[in-house]
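Have a look at these structures, which come just after this line.
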Structure P
Amino acid sequence: MSEQVRGKWIIDRVLVPGQQNVAGVFNLKPATTYHLRIVAENEIGSSDPSDTVTIITAEEAPSGPPSTVKVEAEDQHTLKISWKPPERDEWNGEILGYYVGYREASSEKPYLFETVEFSKEEGKEHHLKINELK
């Protein structure tokens with residue numbers, strides 16, 4: 001497989017034998033639109049490209065963690081946790097929210113989880129306030 005750029009197309013060339021009519025395209029990014037065309041080739045030359053087929057790959061879980069995570073004590077009973085989204089190329093789709101787990105460090109109790117909605121405001125810092133654990 002080789003890659004070249006022609007106009008606005010990035011060409012990933014996958015050669016298959018003439019009697020084969022199936023080929024795999026690998027290493028695609030999640031939640032990305034791809035346009036595919038097929039060209040037949042023989043000893044004399046290449047055909048015109050087929051009509052364009054458009055596909056969108058499925059979303060996946062983010063591949064990177066939230067960034068700039070900070071915890072501040074607001075008072076003796078409240079912690080404020082703040083963070084920013086993962087890097088944009090690590091989203092793998094649209095982020096819907098965050099699932100934040102916490103527990104007292106010396107506790108054997110299971111983590112408590114809260115959901116924080118995603119803010120679409122560019123560069124917005126997300127936060128959650130945790131009051132005294134019961």
Structure Q
Amino acid sequence: MNPNRSIVLETVVSLLYWILLAAALWLLLRGHNSPGGGFVAALVAVAATAARALVFGTGAARARLPLGPLGLSALGLALAAASGLPALALGQAFLTHWWGELALGGMALKLSTVLLFDVGVALCVWGALGGFCLRLLETVR
């Protein structure tokens with residue numbers, strides 16, 4: 001058993017990790033009309049990753065990154081780039097965003113390519129900065 005282990009800190013960070021990711025999702029979805037968006041959401045997600053790495057080690061934090069840092073960044077970049085394709089299909093300039101609605105029974109779900117772009121930015125920044133933090137912590141320890 002590790003004499004420097006703190007069960008209280010491990011418990012708090014285990015809960016804080018999910019709270020930070022929930023806050024990141026909230027910031028991502030709220031960012032169209034208010035402060036927030038993909039970049040800010042990613043910074044909060046990176047804070048969750050860094051906190052987990054500091055308490056449980058970089059391997060445990062890396063295991064929680066979906067697709068790993070490089071895969072996450074690549075997926076984010078692909079999504080952000082794909083958000084500009086509908087405009088090209090409609091004969092408009094790349095990244096001219098589209099807003100629309102999808103009818104779901106008696107409800108209408110509002111959609112936009114802006115959300116796809118923000119999700120791409122969030123994933124790209126989370127992967128890049130999260131990977132950077134993990135690599136930095138590996139060199140320090």
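FYI, it's all coordinate maths here, none of it is from the lab. Predicted model, so just to flag it, every value in this text is computed and none were measured. Cβ atoms are built from the backbone, for glycine too; each structure is taken alone.
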ask   = Out of P, Q, which one gives 4.2 for distance in nm of label points 7 Å out along Cα→Cβ at positions 38 and 126 as computed from the coordinates?
value = P
inquiry  = Please compute FRET efficiency 1/(1 + (r/R0)^6) of positions 46 and 110 (r between Cβ atoms, R0 = 25 Å, to 0.05) for structures P, Q and give me the label with the greatest value.
reply    = Q
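The value -23000 for helix-only ellipticity at 222 nm (-39500 (n - 2.57) for each DSSP H run of 4 or more, over all residues; to 500) was derived from one model only; which of P, Q is it?
Numbers: P: 0; Q: -23000.
Structure Q accounts for this read-out.
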inquiry  = When relative contact order in percent (Cα under 8 Å, 6 or more apart) is compared over structures P, Q, which one is greatest?
reply    = Q
key: semi-axes √(5λ) of the Cα gyration tensor in Å, for residues 30-77 alone derived as 23, 15, 6 - corresponding label from P, Q   = Q
message = For distance in nm of label points 7 Å out along Cα→Cβ at positions 54 and 70, which structure out of P, Q has the highest calculated value?
response = P
task = Using distance in nm of label points 7 Å out along Cα→Cβ at positions 22 and 118 as the calculated read-out, with 2.0 as its value, let me know the right label among P, Q.
result = Q
Answer label among P, Q for the case where distance in nm of label points 7 Å out along Cα→Cβ at positions 62 and 102, calculated from the coordinates, equals 3.5 = Q
query = From P, Q, which structure was Cα extents along the principal axes in Å = 63, 34, 25 calculated on?
reply = Q
